[in-house]
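For reference, the structures are reproduced in the following blocks.
Just so it is clear, none of the values below were taken in a lab; they were calculated from the coordinates. Just so it is clear, the model here is predicted, and its values are computed rather than measured. Cβ atoms are built from the backbone, for glycine too; each structure is taken alone.
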Structure P
Amino acid sequence: MPKEYIDVPNSLCYKDLIPNFRKISIFQRNNFHSLLSIAISSPCAMSHHYISTATELRHLLCQLQDCPVIAYDTEFISENHYYPQLCLVQIAASEIQALIDPFSVGSLNAFWELLCDGRHEIVVHACRSEMEFCFRAINRLPTKLFDVQVAAGFLGNDYPAGYGTLLERFLKISLPKAESRTVWNKRPLTALQIEYALGDVHYLEQLAQTLQTHLVAQKRIDWYTAEMERIKQKLQYSFETPRWRSLPKISTLKPRELAIARELWFWRETIAQKRNLPASRVLRDDLVVEIARRGTSDEKRIAAVRGMQRSDAPKILPEISAAINRALAIPQEKCPLPSDRFSFPQYSVMAQLLFATLCSICQRHRISPQLVGGAGDIRELIAAELGTLPPEINPRLLDGWRAELVGSLLGDLINGQTFIQIERNTPENPFVFVRNQTTPDFT
């Protein structure tokens, strides 16, 4: 062995904790103990349970029963599947750290039921994917849900922000990122994969406690609680409701064309789910809309649409034609109508000014503008104040904490009760809001 290297004990512990460091250079000898200390303090080095059987899962659930807080994350692969493929479930609760292998453990319904029994606070980061697995399994969502991404948005952090970013800002902790694009459905998992997976939950409860303390201190815990209820309602609605109205440029279609797009969407989703393929592999979104716009079931005209020159055309063209014929047979009065979201003036110039105002208010109050609202919310508020908004639409900015923070002030600006003054000495946040002392006359 060359002199410039020293031996490292050939044990599983060292090989797992310091991968690729079987030999360590003498130059690094003085740093070896600090390197080993960092490795030993990593979540990978700590005791954890690898749950691969139904019996082990039942034992874990018994242990979790008395834990008031359960940090939870998942690893999944969304490519090549209709629904994302769940590859790993990570748990941290009190002194328990566990990885659940969904490929070998069998049904996870008992685990999902535990999350939803109302006895535990479930801590997550960016909850949509985690909640979708739960809802698809048992048609329920956790009662007590704390999302650190949403909480951080109320404390001046960008929204949405990555987990690593939040740890670095609020806990001064950095995590390795090398495994973020790893292949999670291969077994056995490597030591690096296990370390990465455990790192996603190991600090979640500590981060949640820090954020909760800040929310209480800044008197925003009620705002956060109300927002999480809204998010859960929105998630449940999106999981239960067919998403055909989310197709691109669908707002430009007429009622009959909308009926065709709907039939094509349901046909596509049925085929994709049956074959466990991404829906776009069956028929792309843009092609669904373009074929619907043509309004014909003639296979030759469908085949002439750019993008339909494909090897399986002889098989799918008759199915597409049949779906269109079903839509053409629907009585006109039963065809879907365009969404009210696009049935009022868009007020582009005023919307740009008021969106800049919203961002200024958010900067002053140290809250993420992306959490508060976007350009669409601004346009809805303007239409509501000017009386052109359909009554079925309730503007988000005029409800709850958003109205308290920005909605009422933006409404006053529209109605002339408040005006904006530019403060040149604070160019990063130059808007000053001045109450109008005279009664505006819009006659």
Structure Q
Amino acid sequence: MFVHELGHFLVAKFSGMYVEEFSLGMGPRLLKFQGKETVYSLRIFPIGGFVKILGEEFDDDLEEAMSGSADEDADNKDTVDSKEGTDSKEAANSNRAGSEIRGKLLESELNPKTDPRSFINKPLVHRLAVILAGVTMNLLLAACCFYAVLALKGFVWRADAVLEEINPVIGNVTKELFEDESIYYSVAEDGNAVKTSIPDQGIVKSVNGVELKYSSDFLDIVSQKAGEQVKIDVCPIDKETFGILENEMCGVYEVEVNNEGKVGVYIYPNYSILISYEGVSRIFSGFGHMTDQVRLMGYYIPRFVRSSLERKDYKTLAVGSVSSPVGLYFLVDAVKETGGLNVLHLLGMMSMMLALVNILPIPALDGGRAVLIIVEGLIGHPLNKRLEGAIIQISFYLLMAFMLIVFLKDIVFIKALSSMFR
């Protein structure tokens, strides 16, 4: 989050904008430091941060919600009203300190409508650059973390076999068999295999007489036989030890392939893939790895959601989906036990995720603000500020409500959440 807000801050300064406050966290201030022109603060709720720039088109109520200034003003009012045991001069000083930022805005040289350093008086491209700077910094941090991890691993990354299906953007791909090279399977409840006498679990030896080396070989052969019968040679296994049952005979079973090229068995990978980066590809390996991680998320998340809904396993869906800082705590706590490189990789993933979330076209987020600025450029004149402020304010409160629901969800399922990372 610090890097994200730092991006907004640096680009705003570089663009000649007047930055009123740089804050980490939301709500009332815990600490603050007055710089030459910017107030640097730490706030009580660790759920984000903000960079307040002169002239940004926020509604006053939204600014108070973000900065907690409403609470501060209320405190100041109580100080003035409560005269018992309080010197009036001290109360006035306290009130002036609490209104430090607002006081500055009243000065003629800081009028947001006329000051050349105001956000609204800067060219559209500068405003767009400021809005997108946070996301850009997060992506750069993620790429640097991934690059460091790959460099420390000799520019070789071991990944799940599924990454082979989506083809890494850069790097050379090779397969490496597990120590146990067996191709394990289990019968699905709703496929054609369950209609036969094939054992529920076992090891696949061959398909149509073709011996298999990699688990992907099974899928390659079967997918080409849609609507036909295939002969699968399997050996049953002990469900606890996964060893071949000595008293059971291996056998060949005929199973019909459906129109989608499936027989109704789950095939478990018996290999991982190694992505190696050589020459020039090493320079861009951090960005390539980041792109692969995004594509893997696009592969896994829809399948996880669809599978959970099909099984009506809503608890697993709730626990394994969007999480709050509660879930993040358990994740970090688990990863730190596995070594520094994994922690560094997790840092890259978190920065990447923050960028992806913030680029969503939700008005209260960077992506939505960028869309509004682009629309303004396309139509050739500023948007209705009252309407724009209302849109941003409503989306902000909806976003806060969503975050609260996610937090409460994690509290309800905290035991399941903690056990997931053990």
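One table, with the values for the structure above:
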{"read-out": "Of the structures P, Q, the one that 17 was derived from, the read-out being relative contact order in percent (Cα under 8 Å, 6 or more apart)", "value": "Q"}
{"read-out": "Test item: mean count of other Cβ atoms within 10 Å over residues 145-152 calculated as 19.6, pick one of P, Q", "value": "Q"}
